[in-house]
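Undergrad: Next up, some structures in structure tokens.
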Structure 1
Amino acid sequence: MSARGFSAAAGQQASSGRQSVVVVGGGLAGITAALDCARSGADVTLLESRGRLGGAAYSFAQGELTVDNGQHVFLRCCTAYRTLLEQLEATDLVTLQPRLELAVLGPDGRQGWLRRSRLPAPLHLAGSLVRYPYLNVRERFAVAMAIQRLRSVDPEDPGNDKSSFGEWLRNHGQDGQAIAMLWELIARPTLNLTVEDASLAQAAQVFRLGLLEDKAAGDIGWAVAPLSEIHDRAARQALERAGVRVRLRATVKAINVTSIGLGVEASDDYAADVDAVVLAVPPNSAARLLPPQAGLEHDFASRLGRSAIVNLHVVYDRRVLDHAFAASVGTPVQWVFDRTSSSGLKTGQYLAVSLSAADDELAATNNELRERYLPALSELLPATRSATVEQFFVTREHSATFRASPNARTWRPVARTGVPGLTLAGAWTDTGWPATMEGAVRSGHTAASEAIRQMAGARNAPPQEMESVGVRTSAR
């Protein structure tokens, strides 16, 4: 054992004869990795610095309301996240549209729809495009042509990752109106960047997988209960059923490479030597904890960058929105969600306005945001003009996601590091997906699979083979 000794839990791991794994971080990636490792037969401990699980998708109390920190949705194509919901026995806490149907609101009560038909992709969206009120006939035809061309853009081509999606759109006949009224509507919330700032490869992955290859892929799902009911309460119960020990408020201080494996030290007097560690924390935290032998560039976290999300929470004294959620165009409001039921509000209506790529809003005061967005909501939702705002508050996620900008994939590390048994997980790792719940879950599976494979190899390999493991950098 390490010189600092070990906790009772670590001693139980050592005496059990089973290989031991520590998962650092209790977000979706860490939860997934812990469940996978436990199912493989490993003895698993999950360490989380906060007093809850769920990572960036959680709830908190605001007076008598239960408030999600931000609005998180998933699509039918998010198969890994949907499977995790089944494992957490939480499918009754979410809902999924039987068929894509998205209201697109404009100022002064205008309304359009993006709906899918029974036709195969991409023709399933043709009817909506023909009737889309925010584009003229020429722009609709140009959009249809660009959709066809986008289907041939390879998300895995490094050249496409170096290009801007906005530049590609302009080169394929998309004017400012089409970009603002349609392309930005989808790209901004999924990539957390404007089309000008986003990587073509990442945008192509989103549009191809979510809308252009499978007619059902883009059906939208969302939580009908507070997020912490799913990602904290249900997750803790699932981890307990799997035999995973969860230690909350346990901040990991160091991960050390020892002569017999990996040593982990945490703030709650936890210290253990283990066979594998899955590091499932944000990139800045990972950069602080990774030992030099891991082989990552020292500045990979700053190279990934960060993009903000700001959420406005507005409680009206009456119902003002007739949809569960809606997107908007021609207004600073982007997407708005009805969270009345899940919040526990008894009278009136509680709306959450989600603002992606919100670096400008991040710097604004609450009063400045109120003065800008309440009139915008009034233009968008005529019923608000006779309603009273009973509450208005703001939540800010300064580092909501990494920046999926050109060349970002160069700095997204793979799960395997240069240290045997130490793997990385998180939506910021090289999943091929943007920073979504689906990407986080997929990263957890990949990191756990690599850790399990390496433990199996270490158990069976002679000592000289163990010494030959090399170090790789994060650059592709």
Structure 2
Amino acid sequence: MNRLLQYILTIVVALAFSLSASAQPDVSRKIDHYINAEMQKQKIPGVSLAVVRNGKIAILKSYGLADVEHRIPVKPETVFQSGSMGKQFTAAAIMILVEEGKITLDEKISKYLTDVPASWNNITVRHLLTHTAGLGDYPSEVDLRRDYTEDEYFSFIKKSPFLFETGTKWDYSNIGYVTLGVLIRRITGKFYGDFLQERIFKPLGMTTTRVISEADIVPNRASGYRVVAGELKNQEWVSPSTNTTADGSLYLTILDLAKWDAALYTDKPLKQSSLAQIWSPARLNDGTPKGYGFGWFTDELHGHRIVFHGGAWQGFKSFIIRFPNERLTLIMLANSWNAKDFKLARGLAAIFHPEFSLPQGFETGLLEDREPEVIALVRTTLLQFARGAVNPEIFTADFREKDFRERTQQLAATLNSLSLPVAVIHMSELIERRDEQNLRVYRYLLTDIGKSLSCTVKLTSDNKIAALELSQL
């Protein structure tokens, strides 16, 4: 009987393997069709892509150019920049120190950083990891084109005003992760990039992953690009020190990220118990969950558990989306600031899980956005709604008089149901432009990993907002 069961099992496994192998060329063609079409529409020079199953690369793709000026094609060894995808490595470094008993997640940060102001007394390590500390983005006085020491950066951060009381809300904070880099140095005596090399990159054979240095000779390094008035331009430059902070300043390749993904199924460099904490949703003081763990978004969408993160920096976009239960990971690197990374990742996910499909009927109707001042106003307004700090002066008197507070709360709730409002707002695409009774009407498509929103805005001749509506598609 045991031999019979073993024989049947062998046949089933072989059949499953055969079906998977026969389906893979079709999946590969679908990926090619989708990525090539989006690269053309979005004017993306190059893309590196991997589909990883059970920690092994199943599909590896290279598209377009790593360097437009020298006509150098993308290949698997092409080095891109991580952007905020690098936050997961900072979080992993912190958890290594937690496993070693050198840091406690719910300990006040003032225990380790004794020079912080009294206003930081309630901030814990966990708050920094989960973006619930109340810290925001870089203070306005920080010049990204000026070199600072780590202590100088930290002095700016310590003077930065709080966006909210610690633990009461969630707001994406780059300077929170810069602070974690400072914490790693204070605990270990090592620059966080050196600690990552020693404890993660070298042990995993991630031979190309390292902190950015534009001065060093880096084989296979891609160039970053942006689109300005329809024309491709080189990335804008920042200072060397700005490219060393712990909020996402890494060089890496698709091959190294596949090695990282494989390690996430093991107990090195982190135990599975630590990874479970990393992928657990944060909880605010009142118990409200937020779909973000430590350096990873975490959610259940369309019946699938997923963890994911994107990155945007210096003419580059990145994205990793993992389906842990299916042991499937999709990784994408692009050398264009204008690449719509959430949309690309979601479209890629839909090839494997159609329930993630993008809303139909909009691709052919996308319009060229020739009014950057309007989309800038809309994005600023939506971000204010998401943060609960709306300036009423940008609205007409009629808009303010009609249940303004209730509508503000409803819009805030809708926006905060998105994984990352600030990023998705920047992913908006113009799908309608018309005139209506002395008002200009604009309709935008906002694309998140799990859902899409339609945003309709009506403006007066003096750019006051007469109407603003969000609806799920």
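Read-outs throughout are calculated quantities, based only on the coordinates presented, and are distinct from any laboratory measurement. Everything numeric here is computed off the predicted structure, so don't read it as measured data. Cβ atoms are built from the backbone, for glycine too; each structure is taken alone.
Undergrad: Any idea which of 1, 2 comes out highest on mean count of other Cβ atoms within 10 Å over residues 61-68?
TA: Comparing 1, 2 by mean count of other Cβ atoms within 10 Å over residues 61-68, the maximum is at 2.
Undergrad: Identify which of structures 1, 2 gives the largest calculated value of mean count of other Cβ atoms within 10 Å over residues 293-300.
TA: 2
Undergrad: Also: Here distance in nm of label points 7 Å out along Cα→Cβ at positions 109 and 413 was calculated and came to 5.7; which of the structures 1, 2 was it taken from?
TA: It traces back to 1.
Undergrad: From which structure (1, 2) was mean count of other Cβ atoms within 10 Å over residues 101-108 calculated, if the value obtained is 13.5?
TA: The read-out was computed on structure 2.
Undergrad: The value 45, 43, 24 for Cα extents along the principal axes in Å, for residues 149-228 alone was derived from one model only; which of 1, 2 is it?
TA: 2
Undergrad: -10500 is what came out when helix-only ellipticity at 222 nm (-39500 (n - 2.57) for each DSSP H run of 4 or more, over all residues; to 500) was calculated for one structure; which of 1, 2 is it?
TA: Clearly, the read-out refers to 2.
Undergrad: Quick check on the output: -0.43, -0.93, -1.21 is log10 I(q)/I(0) by the Debye sum over Cα atoms at q = 0.10, 0.15, 0.18 Å⁻¹, for residues 165-284 alone, derived from one of 1, 2. Which one produced it?
TA: Going through each structure in turn, the value belongs to 2.
Undergrad: If you don't mind, there's one more thing I want to ask. So if we calculate relative contact order in percent (Cα under 8 Å, 6 or more apart) for every structure here (1, 2), which label has the highest result?
TA: 1
Undergrad: Moving to a separate point now. Given structures 1, 2, which gives the highest value for mean count of other Cβ atoms within 10 Å over residues 245-252?
TA: Structure 2 comes out on top.
Undergrad: Match the computed value 172 of volume of the Cα convex hull per residue in Å³ to one of the structures 1, 2, and report its label.
TA: The correct label is 2.
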